[in-house]
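Readers should treat all values here as calculations from the given coordinates under stated rules, not as data from a laboratory. As the structure is a prediction and not an experimental result, all values here were calculated from the model. Cβ atoms are built from the backbone, for glycine too; each structure is taken alone.
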Structure I
């Protein structure tokens, strides 16, 4: 089972929630017409995105590097004593996070001239074993352009993820 992941930009979480309510939680990128500008990034979850951010910042990856704020599902998460049911949206997804501005701004500030070197560092990540710079560069460039447009529009980046 693969992880389906889309990254997109939106003006605010309320617009994202409204879109998800209208599409029964489906990716805003698959709506007709697409609700927001974004990039299909199958398999690039928050860990893999965090490895890209670490490569750009030339720092070690940390679990909290791309921690965001959950915007979907909108129902409260079960507590430690809560019992998940088989149709519990927290167990079944999809899930959407608003990524921190640090992620958007880090991606947006990557100079075009350094993109190949950044991607070369990124492909060293264990999760990307076997990926070449040439195969992953289009996605990295889409994420960088998306972040620049989000920053220019004073919007945030969001991650939609489904199993």
Structure II
């Protein structure tokens, strides 16, 4: 079994990452936004750093650390800690195509983001929709701590229940 290569996103990766995003949305209904303009969603100006996973030169996964933009998970973490805005990032846009699952691609991507945050003395937060049970299991297995619940709002007034998490300390 070939292990995934995880590396920082390059401009040449955007089309492959966008295709993977559309594929994951078709199979899993995730993400709930961004699929109409996947290249722009992946390249968002709010992205601080992003990584892709590739197997056999095909992009099979993606994750990003986003700059905080007032997300509920950020507010929940600020209420529980003394962290300032500069020391909190938002883990987001994690997706792995179905054929690459079971190969630790998601975990490897999340570890890249966690390493990035640790090097900058940051804690990562996220919200994950309660329907995404596999993602919840991944975060909990990796030591992320639930810090509260929220409602993820998207599209034309749509919403879905979500749980907020913070990355492990250290």
Structure III
């Protein structure tokens, strides 16, 4: 049975000592699932491409110029999202992940909403993101939150690029 405690959205790293590892486990789950969905499943983190292993091994360094938002149930991270620094008035949302045991509780929506508030406070006029086309639930979520499909800025096949004004 999933923990029913309230979930709080916080900026990481924060002050909670038990969330020191922050998003590492969530990022590992995100990347392992993504590799499997792309038909390139690997047995564990060691099989992931270097660029993803770096994020998992040291999220603080990997996202030093970005903001990491965590959803915490107590002191346990149950969701994460990265907001990149604003460049030319645009921020990007990436690595949105919610622990499967905590899905259906509005955590992803809360993380995206917090990212929009953060982006606007930092002077961004647009928030953009890319999502794999087979993640229909995620695309539906982003559309409900006001994102629209836009011309792709990424050359990878099967990515849907979306953006929203803040």
field: For 71 (percent of Cα pairs over 15 Å apart, for residues 77-132 alone, calculated) the corresponding structure among I, II, III
entry: I
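Assuming 2.2 is distance in nm of label points 7 Å out along Cα→Cβ at positions 53 and 117 as calculated from a single structure, say which of I, II, III it is. Spell out each step's value before the answer.
Working: I: 2.2; II: 1.7; III: 3.8.
Considering all the candidates, the number was obtained from I.
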